[in-house]
Structure 1
Amino acid sequence: MMRTRPLKVALLGCGVVGSEVARIMTTHADDLTQRIGAPVELAGVAVRRPSKVREGIDPALVTTDATALLKRGDIDIAIEVIGGIEPARTLITTAFEHGISVVSANKALLAQDGAALHAAAEQHGLDLYYEAAVAGAIPLVRPMRESLAGDKINRVMGIVNGTTNFILDKMDSTGAGYQEALDEATALGYAEADPTADVEGYDAAAKAAILAGIAFHTRVRLDDVYREGMTEVSAADFASAKRMGCTIKLLAILERAADGRSVTARVHPAMIPLSHPLASVREAYNAVFVEAEAAGRLMFYGPGAGGAPTASAVLGDLVAVARNKLAEATGPGESAYTQLPVSPMGDVVTRYHISLDVADKPGVLAQVATTFAEHGVSIDTVRQQGRPDGVGKEASLVVVTHRAPDAALSGTVEALRNLDTVRGVASIMRVEGE
């Protein structure tokens, strides 16, 4: 039977995503009612600037006092799209204390304090859903948390930031330099005025922490994720990648150790073969490649950012949480029973693509090869090209290694820097997906 009394929703934040959430709740109200089994009513909208005109939102619903909105006693569900740590953390906690389930898109907060928020939700018998925090419109959190709950996930590798993928795609397809591609991303609205969170990998690292926790049933915080940005990726790196039949992507890579006793989580640019499914992800799209023991390899693909796509994920969570409210039940909470340690980056087994500027004279290649051997790193391929430097002669030496622990690879690079015959290390890039 259809319940006539509406479930009341408090919207915390009304920017690009929040305004889309409000619009969809209004325009699709009848459909949402049928899908949930009861009407959902936007009961209040908490904002910082109440004077701003918000099309389609009754000004009477707008307030600057989010705490009072949550405490007024009739709110069933809160949607938090403020972002950042505070006041979002305090408001979510307040919601739980007043019997309100929460839908959030706040990746930074969940990556930092997800365990505490899950504990608070469980303590009060409430839901905490956050599909929109990881990959925009792409259904990923719920499939991993529910559909794959009976399987064992061993590896997750994906593109989880649309801004960086747009920049790298433009560098690859047009030959543009990093700054030129960033300027285009900014002009099109893909990059913020301050793109640091995106291009330095902080945004992707927060999403990686959340995904690792879900995939491996263990607690992974933002501080546990190894992170490198992509600001040093150059046109020369793309030229080298093409010679190898590869392209370059900023990847989030989460892995369970072969012995099952630890996990790793990392974000960094890497070369991947053109044959890999992630290599074909273009523009500002996201894609995540999941490898599970029974299900095999799964690919999740779609728009990873933007008001409408993110709002779609928020509304999906709203429907799920509302149904749980009507059933007087809750969905799956945190699963951290494995309590696996997160290993440091040095333990990760990977490959390096290293470009060196060396003296163009006999014996240099042998000296470089000896350095690799001394650190237990095997060389896969070497390419050398001489060029005049105006004074004497230099050579460009490109080395691609076999798989080895990252600590051994980085130690090799440091030793190479100290060789008299090595003028400089032009670039270092990990090679993944093979």
Structure 2
Amino acid sequence: MADRMGARAAIAALTTEFEELRETAAPGPDGAGDGPLSWAGYAESRVRAAARTGEDESVVYGLASVGGRRCVLVSFEFGFLGGSLGQRTGDRLEAAYEAARVRALPLVSLIATGGSRMQEGMVALTQLQRVARASARLRAAGPAQLAVLRDPTTGGGWATLGAGADVILALPGAQVGFAGSRVRPPDADPHAYTAEGQLAAGQIDAVVPPDELPGTVAHWLRALRGTDFPASPAPVPHALSATGLPVTGWDAVRQARSPARPRAEAYLDAYFDHRLPLTGDRCGGTDPGLLAGFGWRDRRPIAYVAQCGTPTRPAGYRTAARVIRLADRLGVPVLTLIDTPGAANDAAAERAGAGAAIADAFAAIAGTRVPVTTLVIGEGGSGGALALAAPGNTHVTRDSYFSVIAPELAAAILKRTPGEVHATADQLRLRPQDLVELGFARSVVGPPGE
């Protein structure tokens, strides 16, 4: 179980620069007597909660600076009726989102809540709709939303402020799930309701130790600040291999499949000064063969999506589309690195919606307003690779190839013998120099200094 702290202690652990704001909305029905349901003893419960915590509601919000980056900060007080959401909580959350929208600042939420406040019944539950509308207005205006999941983050707080954020961080051991510990099935796997379990399931982006949280949030605020339109394209990375151009089509395939060839991780390490990964498709899936997130290069944020040489799974395409759309909203240019033999096509991938996921990746690239730069660093296998390639701004290394289909599969479809695979590779014109001549690639990229 993660340590629980109050709203102001959580703020103090993140920043010393905080100016509290107060909502201007009139007190709702919970502010009089025993609330909208006339729940016996509710008024006394509020009085005791206020005496115990020093707060008059379950949420504190205001203007803050984290690592020199300004934001609107929301912090939940779990000690006040379990951090539950009532009408006055909704007032404050709506005011916090509006403050972020008006000031064009990102919203950071430090969440610790047990869900909607039972003593207010449906009045409390409908606050989730208010939060969702406020979040949608802020998203439409552009600023990013970042959630930090404390212990516990359950119910409607998880299903709105938490899971609805652009970037989701969690403290180690935090209880995270729609169902709280008192309402789960008796045979529930407890790991499924932890920060670590949600990370494995692709629902959150990172589990961050408390002492690293201020620096991590500051890095994210720096990366998510965006740029003014139109953004300039991300520079094309240098090749990390000095191999020569392939002579034949099969030479190109062999070089791209070489286990000694530099992979995506090496390219990203060489390209960025600092990287902040985003993980998972928010649908219960992750793809270890795809790296995505935001990086910092020459004092400038750039989003990245990189294939790692394996067949890309549906979760990978959905993660890629999520990152590309976030970058587009913030005005951050995108870099994609292509390296896959193709999309995963096993039964599990088909059941997970491979076709729809690939279509969504194509749509994300096609619909983005920010420039996308692509470098093919290895295998470019059919539509599974093309889905992440930038039309008109794709470049290739000398140890890469791109083809409508792998030569072996092309030969099989054409009912050719295995001995004709090499000739088929030549006919496909898949070498880097062929790709430039055909107009697919703009250039063949060499190592630094060339």
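What follows is calculated from the coordinates using simple rules that are stated; it is not laboratory data. Because the structure is a prediction, the values reported are computed rather than measured. Cβ atoms are built from the backbone, for glycine too; each structure is taken alone.
Determine which structure produced the value 25.4 for mean count of other Cβ atoms within 10 Å over residues 331-338, calculated from the coordinates; the candidates are 1, 2.
Working: 1: 14.0; 2: 25.4.
So the calculation was done on 2.
As an exercise: Cα extents along the principal axes in Å, for residues 115-242 alone, calculated from one structure in 1, 2, equals 62, 34, 25. Which structure is it? Could you put the intermediate results ahead of the total?
Values: 1: 52, 31, 26; 2: 62, 34, 25.
Source structure for this number: 2.
Comparing 1, 2, where is distance in nm of label points 7 Å out along Cα→Cβ at positions 59 and 379 highest?
Looking at the calculated values, the largest one is 1.
Consider the structures 1, 2: one of them gives 6.1 for distance in nm of label points 7 Å out along Cα→Cβ at positions 83 and 251 as calculated from the coordinates. Say which. Mind dumping the intermediate values first?
Values: 1: 2.8; 2: 6.1.
The read-out comes from structure 2.
Can you spot which of 1, 2 the value 31, 21, 20 was calculated from, given it is Cα extents along the principal axes in Å, for residues 155-210 alone? Please report the intermediate quantities before stating the final value.
On the way: 1: 32, 24, 15; 2: 31, 21, 20.
Going label by label, the one that fits is 2.
Of the structures labelled 1, 2, which one yields 16 when relative contact order in percent (Cα under 8 Å, 6 or more apart) is computed from its coordinates? Kindly include the intermediate steps, with their values, before the conclusion.
On the way: 1: 16; 2: 11.
Comparing all candidates, it corresponds to 1.
Using the calculated result 0.45 for FRET efficiency 1/(1 + (r/R0)^6) of positions 307 and 403 (r between Cβ atoms, R0 = 41 Å, to 0.05), pick out the matching structure from 1, 2.
1
Output the label of whichever structure in 1, 2 has the greatest value of distance in nm of label points 7 Å out along Cα→Cβ at positions 99 and 283.
By distance in nm of label points 7 Å out along Cα→Cβ at positions 99 and 283, the leading structure of 1, 2 is 1.
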